[in-house]
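Asks: For reference, the structures are reproduced in the following blocks.
No value in this document is a laboratory result; all are computed from the given coordinates. Nothing here was measured: the structure is a model prediction, and the numbers come from that model.
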Structure P
Amino acid sequence: MADTFDPQEMIERFQHRAAAVKSRPIPPVEGSERAKFVEQASIDYFDYAVIGDAVAKLEDGILTLTIDLRPPEAES
């Protein structure tokens, strides 16, 4: 699998997934089910976006994702 695996393509798939979750309409549900759907969508978006922001490196069959979780520096 490592011979045909492109880590950048994987990153791009996660970027597309994050965008899809963000633009996904809320189904016509109400009450607690609606809240659960919105909460799960938020979690899904976060997970996909984090991996979508990763820098991927594949060396000797080992995939390493570098993800900077530090807050952006405030501009002065």
Structure Q
Amino acid sequence: MSLNNKIERIKRMHDLIRYKRTGKPDQFARKMGLSVRALYKEIKELKNLGAPIAYCNYRESYEYINPVALGSPKIS
């Protein structure tokens, strides 16, 4: 995958998470064009970079625990 494609994927994930529109993991994976396993891998990578991502059972969506801004040195 090219760097531009990776960046675009992260931006898309960020927008869906920020607006709490991911849905359940299988729905989020489908929206991203990924397998559920690949989605979990992407989320883990973002968490390793410091993104405060959590799944909300009530909303049935991933969300940020704290506000996040892309473009900062660290994703928080």
Structure R
Amino acid sequence: MSDTVYMLWFELEQKHEDSKLFIGAYSSESEAKAAIERIKGEKGFVNFPEGFRIYPYKLNEDHWRDGFVVVD
């Protein structure tokens, strides 16, 4: 089993806000690309084919280590 999953997001930058949709997590980059092929013709996606992003993500690894601050 691989120690990496491939996170598929759709990201659309617009004038006043950014939209990000999590599509799914896949076992390989080719599976993520196949998902793009399945949905790229659907409403909204069809108008922005460049919006798909695939991010490899390592399993069993801390991805955020710096803590956080709450601002009032």
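Asks: Say we calculate relative contact order in percent (Cα under 8 Å, 6 or more apart) for every structure; which of P, Q, R gives the highest result?
Replies: Once relative contact order in percent (Cα under 8 Å, 6 or more apart) is tallied for P, Q, R, the winner is R.
Asks: Okay, moving on. Please state which of the structures P, Q, R yields 7.9 when mean projected area of the Cα convex hull in nm² is computed from it.
Replies: It was calculated from structure P.
Asks: P, Q, R: which one has helix-only ellipticity at 222 nm (-39500 (n - 2.57) for each DSSP H run of 4 or more, over all residues; to 500), as calculated, at -15000?
Replies: On the way: P: -17500; Q: -15000; R: -4500.
Label of the source structure: Q.
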